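J.: Below you'll find a set of structures to go through.
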Structure I
Amino acid sequence: MKISDLFIQAVKKSGIDMCFGVVGGEAEAIHFSDKTDYPRFILTRHEFTASVAADVWGRLTGRPAMCWTTFAPGLTNAATGMCSAILDHSPVFFASVQIPRDQIKFNLTHQCIDNLAFANSLTKGMAEITTPLLLQTEIKRLVELCQEGLPGPVYVSLPLDVLKLDVPDETADTILRNIDISYPQQRLLPKPATIQEIASAISASHYPMVVVGNQVIRDNKIEEVMMLIEHLQVPAICSLAAKGIIPDKHTLFLGAVNKYLDGVYNETIIEPMFDETDLLILIGYDYGEDLKPSLWGRNKHTVLINSVDVPMGTVFEPDLACIGDFGVITDYLLHATPSWKGLSPKHVALKTIIDRRRINNLPEGTTDVSLVLESLSHTLGEDGFLCSDVGLHKQYAGLLARTCKPNHFLCSNVCGTFGFGLPAAMAAQLKFPDSRVALICGDGGFHSGSQDLETIVRYNLPVVIVVLNDSSFGLIHYYETLSERGHCANMTEFGSVDFALLAKANGMESECLKNENNLSLVLERAFEARKPFLIEIPTIYSYEMRRHMA
């Protein structure tokens, strides 16, 4: 058996059953066939697409997919997916080929870079496979590592000459038998004295608020956290990545929150939201998810409850921190803390505004993006998945879209990966083939990876894509409005692209809507067809939100 075949079978034996990638000159040595002992191989048109799809697959399943790339430019093209996986904490197994060992001279020979050095800052661990035995030890180590603690990517480099080596069948069988993956152990038990301190701090507060982060989803402790929220009877908010943990219609839920909240609603919400609160209970909180202390004010007391210790130094220091199993901590707090009386009159008024999910006082002539999100939320229902690319539309989507289940709103929250939406939707539809999956994106992010429209068509993935086309980098245009220099067209504006026609050129059905009021009917027709479908909406954004951000 060739090491190349042994490598692929070892990956499958480790529990990785999906591979996204692009194969290069190493095709002479390695073949990703449809054998049952091989991972399923999804061929994309760009390594970026493969890397982000693998990131989202890991996020949805809790288990790594593999992303395969060719020599140096293949690996560097996948680097953004590595960055996305390390910042948004997704388990991914990256692998690429290296040139033959006798030709390696970093940065001087054809397609030769120092793979390990390149991947070092973007992964939790890495290895170069030079002997068959390393397949046994390193694949096991790295697959386990990418799922321990905070999940993240790992990387393997395979020199081309090594891939071609023969391994005796008996040796190969022994290696495969010895690959026995141990999945992450139970979370550590929290210190009883620390839980008591947290309980005392909560009990002494006059009006606490719960802030929920994405680690609750990764640990699958939604039910336990909801029991605590309902016991405390206090307001709760979440980050964009944690949407769906608390049902949108819950009486205590004020919504997803970030710094764009006031601007999106065209209403002052953030200051009164935190005004009465004297304690923030941060559960599964991740500072990188962009729900920062600057929103609630640094004079507020904070207690952190998390299953993973992530010291932030002076960047963020809670007053108290309790690290350990969410279930153990919440069970103790259920019996050691009082209940409050639900939302205050001020929070009831804010919830009324937020629950409408509509932009207030929309300037005439601008596109009602909230109506677009309302149509998408309604048509997707409680079980559908909404994927968002990065851009101005993401802030509307994250704050206005209704999300009923965890991981059913997918965005690049910590990394902010431009072009994230299309590969995210691909991964969601591949994992949940019978579910409705929609993508909302701007023309900038979408066209940065639109070559993989053909991939969606080739695999007949019935993703429905909504492109809000303003022929510019809308979010950058918005930030320009905060500057004294104002808008500079040559920094943000593009020529016109007919995205409906582009979709048809790739074999996809499409329609261009001049009026967002007609979106619901077209969406329902698109989903019922169970085929890839693109809807383009010419868009004019309101930049009135800048009044709340200046």
Structure II
Amino acid sequence: MSPEGPVLAVDGLSVRLPGGGDRAHAVEGVSFAVGPGEIVCVVGESGSGKSVTAFSVMGLLPPALKPVAGAIRLEGENVLAASPKRLRDLRGTRMAMVFQEPMTALNPVLKIGDQIDEVLRIHTDLGPADRRAKVLAILGAMRLPDPERIAGSYPHQISGGQRQRIMIAAAMVLDPALLIADEPTTALDVTTQAQILRLIKEMQTRRGTGVLFITHDFGVVAEIADRVVVMQKGHIVEEGRAADVLRRPQHSYTRMLIGAVPSLKPAVTREIKAPVALDAVGIGKTYRSASLFGRAKIVRAAESVDIRIRRGETVGIVGESGSGKTTVARCIARLMPPSEGAILVPDIDIAKLTERRLRPYRRKIQVVFQDPYRSLNPRRTVGASIIEGPMNFGTNHADATARARDLMGLVGLQPDALARYPHQFSGGQRQRVAIARALAMEPEILIADEAVSALDVSVQRQVLALLRDVQERFDLAILFITHDLRVAAQICDRIVVMEKGVVVEQGVTAQVYAAPAHPYTRALIEAAPGRDFGVGEA
């Protein structure tokens, strides 16, 4: 830590929760510091208080949460005592924040350049030409291709990784002393994640910025942290140098979090000789966008994809965003029609069936999506959501409800919870509800589309174990879509690697991981965070 003192010093911070919760404080007695040019990772599961701590520093807590004790000093100034006007001045100039989901943080109707320019207009006296030059310079520093084009683009016109770089650019354009990054890489591909982590580390080193990095993933910690603060239920349970905490964790909670990071060593391979549940042959999907001027734009999202899944087998599709893996999954589930190819279930081609003829096959293929909160109706109880499908196919209310109660117990939830609404569950519990809803249809094929990518590593491990359990119970064929090679290693019997709409490699998971034949596969494996440090290798 620099002799001039820390950039950030949190001293005895306590934030009270509204009454009726499971504890009195969101955080209690929290103390730590961030020095100039230092990256401090705050690690913990959802509900540990790490994001409340970060929002307290920025002065962005919702009205229901009140700091009741302690101090937060930014370069010696107590931000808890600052007026709203002073806080606005400090944000952007002396401290800045990068959020988890840039699409919700960026204004969808403003161009990228205008959004970064707004920071400069509010906080500096620079003229339009100087501001424009500074915007293009920071976009170039973020390693974004063609800064002029990016500045003139809207958020929806660039990739997720590029949007996250834009958020970092807006945060860093005024050289703040403190950068807070709240789960900025959780939903990104491993290769994009590795690029963003490298970028943050480069910017921090070059500009001497102190970084408070919020995460639940010790793989990320191993990649980027100088020091680590571990939080559980609002308290700090362990703190120290990253190497010490990773190699010699003292607290059982820390050991649990490190142990929950999935290993890149594939689980024991099973030889599946069961009948084929699904055979996708030559699947292709082409999008054509009409144009008033010139030729229509043609995008081949998937081309000549072959996937076979047997009963009781899990086949994974891995690849970056834009690789075509979700497009293939949606075609197989017939959420969209493929442009070409056959989908045999098990020997009836459903690829070109009309909706009326397709209906009997709908219950055979069920999907569990990435975000259960968006796929569950917030205005309906989870019980109503679970029984809706079976009742649409002729099951009476009493039988559907009885099965829903059984399924809630199977996925590790109380049957009485059927009367609750989605917002009354945690993220991991909502994903269990989504799995129960899919199983209520008694499917033969289950498609899990990034079903664990946004979950804490400990909850992720529980959901993976649940998927294995229900697969054995119901002899399910599972198509598992993921960008995380660690997760794929733990659940997939065979793996299909996609790049730019094409299958570049496939085979038994253990064999592909041991000797990847394609350079893209090797790049995905090598990009796993914490790999060099050995996190998740036990």
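Taken together, the values in this text are just the output of simple stated rules run on the coordinates, not laboratory data. Nothing here was measured: the structure is a model prediction, and the numbers come from that model. Cβ atoms are built from the backbone, for glycine too; each structure is taken alone.
J.: Check the numbers for Cα Rg over 2.2 N^0.38 Å, for residues 234-345 alone across I, II and tell me which is largest. Don't skip to the answer; put the middle values down first.
T.: Numbers: I: 1.08; II: 1.70.
Once Cα Rg over 2.2 N^0.38 Å, for residues 234-345 alone is tallied for I, II, the winner is II.
J.: If you rank structures I, II by relative contact order in percent (Cα under 8 Å, 6 or more apart), which sits at the top with the largest value? It would help to have the intermediate numbers written out before the result.
T.: Values: I: 13; II: 16.
Biggest value here belongs to II.
J.: Matching task: 70, 42, 36 is the computed value of Cα extents along the principal axes in Å, for residues 26-313 alone. Pick the structure from I, II. Kindly include the intermediate steps, with their values, before the conclusion.
T.: Working: I: 70, 42, 36; II: 66, 58, 37.
Working through the options, I get structure I.
J.: Name the one structure among I, II that FRET efficiency 1/(1 + (r/R0)^6) of positions 50 and 482 (r between Cβ atoms, R0 = 30 Å, to 0.05) of 0.25 was derived from.
T.: I
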